[in-house]
Structures are given as structure tokens and as C-alpha cells.
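Structures incoming, each one as C-alpha cells.
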Structure P
Amino acid sequence: MFAFDARESVLVIGLGKSGLASAEVLRARGVRVFATDEKPRDQLDAQIAAVTSLGGAFVAPDEVHEVLKGLTSAVLSPGVPPTSPVVRAVHAANVPVASEVEVAFRLCRAPMVAVTGTKGKSTTTALIGHLLRGCGKTAYVGGNIGNPLVKEVLPATENDWVVAEVSSFQLETIRAFRPRVAVLLNVAPDHLDRYPSMDEYAEAKYRIFANQSMSDFFVGNLDDPRIAQLHWRNGDARVQAHQMWFTLGDRSDATMHLREGMLMYSPVSGDPRPVPLIARDAIPLAGNHNVLNAMAALLTALAIGCKPEALRGAVASFRPMPHRLQEIAQLDGVTYVDDSKSTNPGSVVAALEAYDRPIVLIAGGRAKGTSFAEMGDAIRARAKALVAIGEAAGDIVREAGTTKAVRAATMEEAVREARAIAKPGDVVLLSPGCASFDMFTSAEDRGERFVAAVAGLREHAGA
């Protein structure tokens, strides 16, 4: 089972970027590939052509039953819920189902780092890859960060490292997936349109360490109550790996903590007394949430064997990723910041707390079953005005209460409204707190439209 070679016949379920990558890799290994997607067929012309060009065959969802008997396994793309009719039919036929990250893990020769959490995954994943390279190691980065993991693992050797961003969706159907280092950043309300409760969402995240042993490492956030309860001192035995903990507080049970503006590290071997590692101000990322992300990345690199002196220089040379608190322009004394990858309310709270200047917030989109109450509290406390967009605009305006609020039908209109409100010294912050699919093709598309709209302001002003 799961040899993924010419003896096997596999159904790829879902033809997004991950599914197409799985089909390509499996076909290159001689696997007989069928592929299906529940979108209307007239929206799948390009995907069907891609599968066919690889030598695979497209099967409509209502035709899947015709190929079930010959299947040895199925590969589930992360956007497809395990409760979909196709997945149910595959399970009913006793065909084992694996996620794309499971396939990648089984094909990977290199040890793997896996990062999950409600927010901060991409930044932390990218930073870990940057730190490892800065310490002279070869690192491949992929997964939910944007490039399918199943392709990134192929060139990696046993002497390299693979750093994977993994989502709760991807973790739902793992079997043998076992990272050498598992990083759990935070667990906050998100995707409650898919999970019946926060407990079930958290359990999906916890699967990241399910197959680890004491020869592996678990890096966890002590400031998150749901994660802190996994600490061995709290009597929870589910984490079998060597535990490394980080916190913004000053705690004796932390491997890394913050003290008087300095990140302090308590070595896991030898003298355990805390030693200064790097100044908080040397981290080139805004907000306390990014200090936590940096701690997680640094602990991961230290667990792998990187030296503190090499890490200091590597941290300083890191640059923010696109659409994640990325400063894109200064116009008439106003700073414009693209945080389009903020897709849940908790990430908006973190973004608002990253600035001590007046903020005009652009927020909204398609809600994911989460409450906007905490986000509304943060808007009232830290934003001078709100420009609301998308399907959730009304709900966010209501929760923002007394904060000055206007609505906009397009991103271009939202930017114009924000500019009209903002004064020199202010920040115009795009941090939606929602999915993008009501108005845009992706969070990246949303951010690029924001960047283009700001560029339009500059051109209009002759700047």
C-alpha cells in the first residue's frame, strides 16, 4: 500500500494546484492516474487537459464508481472535505485515502520540518527555510505556503531538509506522516464552516505530532492555552517528542522566552541556564505575533543543530513575505500595508496590535463560520476608521460598533475611501480577516488588487 509506483492505480480527488502536482508526480512514477473534481465540468477545461496530457484520465464525480474496483489508493487535495460524496464513495469501497502531504512524506528522502497553526504558518515556514540556508544547509520549502510539497521533496537528499507548511485540512488524512520537527504556533477560531467545534479543529492540528517519538522534536507556543495544555508538566502524554517551548513571558518551563527586549534561549543539552540569543528589535518583522513566529523558527533551527552566531545574521537578513504585513508604499505621509493573507479574525487582531499609529483598516470578505466579536473589540480599540468590503461587511461593521465605518464595493473604492480618511502618520492596513472568494480568486489576487489600487493613487497624484 502507498508504494506509488507502476503497480498502483490512484484516484486524485480535487484538481487545484496540489491535485495537479500529485497527478504529475504519480504519473512520472508510472502510476495509473484517474482524477476527479466536483466543480462543474465547464470550469475544468484546463485541469482536464493537464491531466490528459500527463497520460491520466478524468472521471466525473458521478462516474467514480466505475473505477473504484481497480483503485489501490486515492489522494485527497486539501480543499476537498473528507465528507464529500466522492470521498465517501471511496471509503465505502475500502480504498485507502491519503493527503498530498502523506504522499510527499513517503516519497521524501530528507528529514522534514512541519509547521501548522491558525496564523503565522507561512512566515514561520519561510523563516525556517531562510535560517537553515543561512546556516549552510540545503532546505526545500513547500506545502500550504503556495508550492505543492509533493514536488518540492523530489530533489531532496538524506543530507538536506524539507520545510513544510501544513494545514489542518492536510493533516486530517495523514497516516505515516512524521516530521523530525513539528511546530504548532497557535490554535484560534478558523474554518468553523468545516469543523463542528473548536475542539475538532484543534484535534486536526494536533495530528502534526501524532506519529512522533522521543527522537523527534515538538516546538510549541506556551502562550496559547490549547497548546500549553500539551506540556508534559501538565500531565498530557500525547506529545511523545522532545518538547521545546516558547513564550513572550519569562517562564522557567520555556526553552525560549523574552526578557528585557532580548530573546533568551535555555539550551536543551549541556548548561541549561538561559543565554541571550538575539534582540527583539533585530527581528525584521512587525508585531509580537511575529516575535513568537521568530522564536518558533529559531528553536527549530537550534533543534536541527544550527549555531546561535549563524542564526543572528540569518534572522536580520529575512524580509517579510508578500501579503503578510508587507509595507508597499508611503504616500503623502501615509503608510500602506498589505496583509491580505489575513484570513481569520485573530490575524486581524495581531495586525492591529503591530502598529502604535492611527490605523484605517480595510477588512471583510467571505466569513468562515467564526465570530467577529474579538475583532470588533480590537477595531474599536486600535482603528480610527473601518472600510468594510465583501459579504461579511455588515457583520464586521456591527461588531466594530462606534468606530467610523464606510463600505466599499470594490478594492479600488476601498483604497480611495481609506485615503480620504487617512492623515499623515497614519497606516492604511488591508487585513481582511476573511476568505477572499466572494470578490477575488485568492488572497494573493486580493493583495495584488490592493497594491495596484495604491499604485493608482500614486500615479493620480503624480508621485
Structure Q
Amino acid sequence: MFHVKHNAAGQGRASLVCLGVGIGLLLVTGLLGTSAAQPPVPGGPGWLPPYDLGGGPSAGLVTGLLLASALVGAVGLGLAMVALRAGWAPDPRRLTVAGAVAAGAVVLVPPMGSADHLVYAAYGRLAATGGNPYTETASDLARAGDPVGRAVEAPWQDTPSVYGPFATAEQWLASRIGGTSAHTTVFVLTLLGAVAFVLTGLLLQRLAGPDHGARSRVALLWSLNPLLLFVAVNAGHVDAFAVAFAVAALVAVRSSPVLAGVLVGLACATKVTLGLFVLALVWGLRRRPKAIAQLLGSAAVVGVLAYLPVGTDAFAQIRENSKLVSLATALRLTVHPLESVLAPDTARTLIGAVGWLLLVVVAWLLAPVVARAARRGPLGGEAVLPDAVGAAALLTLAWLLTAPYSLPWYDVAAWAPFTVLAASAADGLLLARTAFMVCAYVPGRAVPLPDAVDAFARTVRGTVGPYVGVALLLGALWLGLRARRGRVAG
């Protein structure tokens, strides 16, 4: 027993080192300045974050640093999972504080990994100046001479918002503070995302309850997760903001289905894919019809109030995006064969339908694995939470593995519920998926790259990526079949 605990402590210390190095490499990359990973963020004032040293690093250097950050961070997360399972029990309070410090630190350097934050700023600018981000674009701002519109990069200059009205409200607030400064607007957006990320960690700690090991798992897999600190906090994606409301709904459902409905309605009004949490909450309340009615009723009221001012325009880009198939997904392999025999729109519609069918199959197969993790976790004594949180974890993981269009920051939705389940083999699927997707999407900007970096990015994302997606999908099916056959799947 002493030997086992000693090994667990050693693995735990090694995991903390790896997590720290992963976060440190992220910060170093950001400090180096504008690069193939980091678009310029014009405006001022210069004393306000984010800060960089203006070094102009090469595409190869920033790609290598971000890959190292992701891979070392993933190793740290894997070691933490193993050590926790073997009895390692670090102080969750210290880890949570360290995570909050890390979240604060990564917003002090400019966002990296995409140029999405700049178009978020443009959507906010449109809303703040009387425009409509669902029918107008950054190009409209740029033609009017607006500096925030001019800062937006390809491929987003002519793309209306795909996000919900509550995301637009966040972007409007940031623009009201930032004015014509993209720099200030982006900082406010990333700061709001960091606050949402930290608050989500605290809500997950509340779900974990007094269990020391469960709270440590939350702190390590959420608050100190270098992959999430990169794609959810530093990069400024709206997912961190949306998931905070979804997790708050999970916390609230125990005592108030009405409040849970309001919160999950806000999550969906931020990003529509968070509707998976509505299904999860309904599953948790399935033996309480009145509570389900209260949940759905309050969520519907929020949805109507949010979308009524903007109308059906808010759904136009969602309909367009439903036909997209991203490179590093399993279903990418079906695009060319189907488009060679069917009209492109028909082929894309069929691929979308196949994705939904696969989601149902994967969720059904993995249900015993995730349900067991929910029952064995800190939520096991609750009447509603194990089913609701377990269903949220199950549906979001199945969605990540089967969706035709998927990007690294989408994984935030699955990590949140998984952190408050007991360890299971499904943890490995999620970690592998997120680590690979982060690696596949660096450096991130849609700019010309040196031949070697361009060949690497294209190969990992477009050639290797779909097969990794297939491998993860097959791994989920195998794991689910084992569980369905009554074998040990934890």
C-alpha cells in the first residue's frame, strides 16, 4: 500500500510539473508577439492588457511552442488522472487558486490559435452602433472606416454572427467599454471569459461537494487544464461563457427547476449547441413531470425573450453552418465519395443526418460507462444530479466524436461535466480528442505559412485528422460494446 501511494504521489508531482510547463509555454508564446498564431490587436491604451514583447516570432517557433504546450499539458492531465485514481490527494483549494491565477495570466497575453476574437469584437461593435450582427458583417464596418471592422481577418470579414443573442449582449458590453479600440474590446471579452471559466470551476467544486478527491479532480482537470486555458480562456472563444450557464443550471436543478431552466436557456441563447444540456436536465428529471414542465417552460420564456428582438435572422448563419464539415473529423472522409454522386447540398445534408444517427448510437453504447462513473462519483447519493450530469457528459462526448463540424474549443462543453464524474475509460477518449484537436489547429491564423509549417498543418489536420477521428469513434464503440456485454469498463 505504501508503494502504491508513493507512486501516486510521484505521478502527482510529475503531473503538476507538466501542467505548469504547459501553461508556461503558452504564456511565453503569447509574450513573443504577433505571429502565425497571434493576430495583431490594434488600438490602445498601451498600458492595458494584453501585453506582448513585439518580437515577431517565426511560424515554426510558435507552432512548436504551442504543440509542446499541448502535448506536455496532455501528459500532465493523463498523469493526474492516473495519480488521482491511485489515491493521490492534493489540496483542492490551492489547486483552485493556482487555476484562477493561471486564468488571469493567460488573458494578460494576446489571444492565440485563431482570429475569432476579432470578429467577436466586430459583432459587438455592430450591435453597439445600431447595426445587426446577424445581417451585417465586419466588412460593413470596415467600409465605413471603423477600426474594429478593419482589424477582422479572413475568413470572417463577410460572415454574420452564428451565436445567440446573449453572446451578442456580451460582445455589445465589451464594445461599449472598448469603443473603437479592438485591443480594449478583445481584452474585455477575454476577461469576461476568464471570469466565467473561474466561476465554472467554483460551481463544479460545489457539485463535487465535500469529497476531497472529487474536488481535486475538478481543480486539476478544469481549473489547471492547459488545453482549456488555451482554447477557452486565452483564445477568447464564447464557449467558456456559455458553459458557465449550463453548469450553473446543473447546480440549480436540485432545488429549482425553474431557475435551472432560466440558466440553461441563457446557455442556449449564447450558443445553440448547449441544447444538449437541456436534454440532460430533462433526463435527470424524467421521474418528475411537473419539474420538467417548469424547466422547459422557463427555458422557453428565456429563449423567446432573447430571440424576439433579433427575429429569425439569428438562425440564418446557423442554417448555413449546418452544412459544413470540418477537416479533422471522422465524417470528413465521406465528403468526396458522397459529393461525387450527389449534389453538394444533398451530400452535406446526408452527412449531417449520419452524424446525428452516430451520436445516438455512440451515446447508447457508452451510456453504461458514463452512468457507472456518475454513480461512483460524488453525485451518487443525489436523486437527480447523477443522471443529469452523466447525461450531459455522455451527450457532449458523443457529439464531439460524431459531429461533422467540430473544433477544439467545442470540447469545453464535455470537460465540465466529466470533471465531476468518477474516473472512467471515457476520460481517455476525451483527453485524446482534445489534445489532438488542439495540435491539429495550430498555429491558427488563416495566413500564408512557410512551406514546412504549412505542410505539417495540412497533414495533421486534413490527412491524419479524419483517421484519428475514426479511431476515436471506433474506440468509443469498442468501449461501449464491452460495457454492454457486461465486462469491466471503468
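Just so you know, all these numbers are worked out from the coordinates, no wet-lab data involved. Small disclaimer: the values here were computed from a predicted structure and weren't measured. Cβ atoms are built from the backbone, for glycine too; each structure is taken alone.
Of structures P, Q, which gives 4.2 when distance in nm of label points 7 Å out along Cα→Cβ at positions 87 and 327 is computed from the coordinates? The read-out comes from structure P. To which of P, Q does the computed value -21000 (helix-only ellipticity at 222 nm (-39500 (n - 2.57) for each DSSP H run of 4 or more, over all residues; to 500)) belong? Label of the originating structure: Q.
Identify which of structures P, Q gives the largest calculated value of relative contact order in percent (Cα under 8 Å, 6 or more apart). Greatest value across P, Q: structure Q. From which structure (P, Q) was distance in nm of label points 7 Å out along Cα→Cβ at positions 119 and 231 calculated, if the value obtained is 1.7? Among P, Q, the structure yielding 1.7 for distance in nm of label points 7 Å out along Cα→Cβ at positions 119 and 231 is Q. Among candidates P, Q, the computation of FRET efficiency 1/(1 + (r/R0)^6) of positions 79 and 279 (r between Cβ atoms, R0 = 30 Å, to 0.05) that gave 0.35 used structure Q.
For distance in nm of label points 7 Å out along Cα→Cβ at positions 343 and 415, which structure out of P, Q has the highest calculated value? Write down the numbers at each step before the final one.
Numbers: P: 2.2; Q: 4.2.
The maximum falls on structure Q.
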